[in-house]
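Listed below are the structures to be examined.
Derivation of every value follows stated rules applied to the coordinates shown; laboratory data play no part. This structure is a prediction, so every number in the text was calculated from the model and none was measured. Cβ atoms are built from the backbone, for glycine too; each structure is taken alone.
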Structure P
Amino acid sequence: MLDDFFKYQAQTSPHPLAMEISHAKGSYIYDTNNKEYLDFVAGVSACTLGHNHPKVVTAIKSQLDKYMHVMVYGEYIQKPAIELAKLLAKNLPKSLEKTYLTNSGTEAIEGALKLAKRATGRSEIIAANKAYHGNTMGAMSVMGFEERKQAFRPLLPNIKFINFNKELDLKHITSKTACVILETIQGGAGFIVPSNNYLQKVQKRCNEVGALLIFDEIQPGIGRTGKLFGFQHYNCTPDILVTGKGLGGGMPIGAFTASAELMDLLSDNPKLGHITTFGGHPVIAASALATLQEVTAGNLIEQALEKEQLFKKLLVHPLIKDIRGKGLMLAIITPSKTITNTLILKCKDAGLILFWLLFEPKAVRITPPLTISNKEITKGCNIIIKILDDILQEK
């Protein structure tokens, strides 16, 4: 398959890991040589309940026996999508009551930006430096990393950037601003958490000038940070909430949620303000519903914070300068890009999957399934420490 992979499938980078996958279950992925890899990445925060979780698989198979795609989004009444949107509303503040389901997180970002412009009649959008919200043209426009978007300009006009956690920059949010879009925890930047009540202060400023606040929870959401959504740690509520990745339980999904008053604006003046053929697909909605039910019914969310402490207890080493993030959204910071690259690649050879972050070259991603056991955490951390010991001896 290796030759065909490079010949027929478009690549996202010059040097993909190119593992030939046979199957996956729980916290493990297996290659075609039946070598097992403990997965500390979970499909980049997407496989919330691990691989092939029985309740998710059962929900998918059950829905397959009933029907798959039957009509474009929003025309027919389909139980999986309704139940998913209803369960989201049940677990969110009252102002976040109505959800639009999409095919991906980046499409949900597009819908949220459109909704903010439609609601306010304004065009200015404020985002954060080193932000990542997806790779479609609108989402790329609010990406705060010029190197990754300069080849695709011109993008959306009237975008301004502020620095995450810098209160002085809030003066740039004015009566011309349609919305401020922020990740509740900055992902690509190195898992930067808000400090000094920053998100509350952004919300206060938005309220003062009539701008909408959009929180991107595509990575932090669905229990990964020790709350169902990351913003729930910070005593504030967005006007529009965007989620994706972990909501699907391994299937592709995105969603944006707001008040009924806001969301209804997309259905009229003009009609079809946001449309999608496959958004809310019944099989994917069934997978997401089973995932959300499992996450909210058990103690996986609370365990995320306990497992964070276990990681921090075990990952102590001279080459680990910091561990950023919250819950099971963690990033090891090493002294250099070279050490980070060596650690990730040697851990792969040793049967542990780690990965990079987008904009912080010294960071090592640790975002395992919420279902990972303490035994598996210990096993993976021991591999990391051994590889770091080897790197230290070679220096």
Structure Q
Amino acid sequence: MDYRQLREEVIAYSKTIGIDKIGFTAAEPFGELKNRLIRQQELGYQSGFEEPDIEKRTNPELLMEKPRSIIAIALAYPSKMNERVVSKKGERRGIFCRASWGLDYHHILRAKLAKLEEFILEKVPGARLKSMVDTGELADRAVAERAGIGWSGKNCSIITPEFGSYVYLGEMITSIPFEPDTPLEDQCGSCRKCLDACPTGALVQGGQLNAQRCISFLTQTKDFIPEEFREKIGNRIYGCDSCQTACPMNKGRDFHFHEEMEPDPEVAKPLLKPILSLSNREFKERFGKVAGSWRGKKPIQRNAIIALAHFKDDTAVSELENLIRKDPRPVMRGTAAWALGKIGGSESAFILQKALAEENDEEVLTEIKKGIEMIK
């Protein structure tokens, strides 16, 4: 078989199904990545959401018998909303990061990869193929970097010359010996705008992230957010874009190639107060189609409380009181108590004093006392 011709046919077909960029690399182990991951693990910088087996993350041979190449794909997503909604007093809004606008990208990329698999199998019926997006074993960024999709920026994102870092990534391990692409030169140079823009100092140095301090990670946890990070979260209810919006390579980059990625502004930038009382069913109906819903409603609701505290929204006091009095989840009651302390005022003080006498959970009591101290 003429694999060079097949490669060109795969590239041409990929464009017809809406894949914005495609690259190829050998299915060799990712030795440098393995060393970095071991070091990250030693430092305690991992998020815990990753595949725990570093060997599987870095050796394609453990994922498929006799792999010969990996195809990397990228799809560009929007950085601006065509329709805008405004946050105002009494109607404050939170914000999902850009990677959670529109339909969950996992579904979008898996559908593209499935079509690409079908095409390849028509050409090579006996081919072995294994596709993955984000939650697979391989590190998407490492594959994309080696396949020439873009370079790994200081903000730990893949930066493409065409689309900046506003791209979703996926890959396919194959048994076909496709000719590899040449990796791109790093173009970050001496720029450190992303490092300076990180609200929590999670970017330790160029290319090294302490996930435990990253707002994107923190907004996805389910426990109390450490107090040192709460004010830095602002009105983010899922994810963080600070290191992307600060990047000069992203200036003026805004792509609307895929209708399913277009954000519904009422979902991407939702009103905060209604989020607090959503049932599980209502949450799924409202947010279930976006990537930011994957951890369920608890983190989103907790982050909405923190956002209301950020705005010092005194119109939310009654909703926060309701959480302290009735919500069975200590994280919600405690975060609401802290938020009342940030909002302040005599009504908040009265609610907290009453809660102090009625609460039994030690962590919640600690948050109530913090709230009372803030008002004093």
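Computing relative contact order in percent (Cα under 8 Å, 6 or more apart) for each of P, Q, which one ends up highest?
Working: P: 23; Q: 20.
Once relative contact order in percent (Cα under 8 Å, 6 or more apart) is tallied for P, Q, the winner is P.
Upon calculation of semi-axes √(5λ) of the Cα gyration tensor in Å from the atomic coordinates, which of the structures P, Q produces 33, 26, 20?
Working: P: 33, 26, 20; Q: 43, 21, 19.
The structure behind it is P.
Assign the value 1.4, calculated as distance in nm of label points 7 Å out along Cα→Cβ at positions 44 and 348, to the correct structure from P, Q. Before the final figure, lay out each step's value.
On the way: P: 1.4; Q: 3.1.
Comparing all candidates, it corresponds to P.
On distance in nm of label points 7 Å out along Cα→Cβ at positions 4 and 204, which of the structures labelled P, Q is highest? Let's see the in-between values first.
Working: P: 6.0; Q: 4.5.
Across P, Q, distance in nm of label points 7 Å out along Cα→Cβ at positions 4 and 204 peaks for P.
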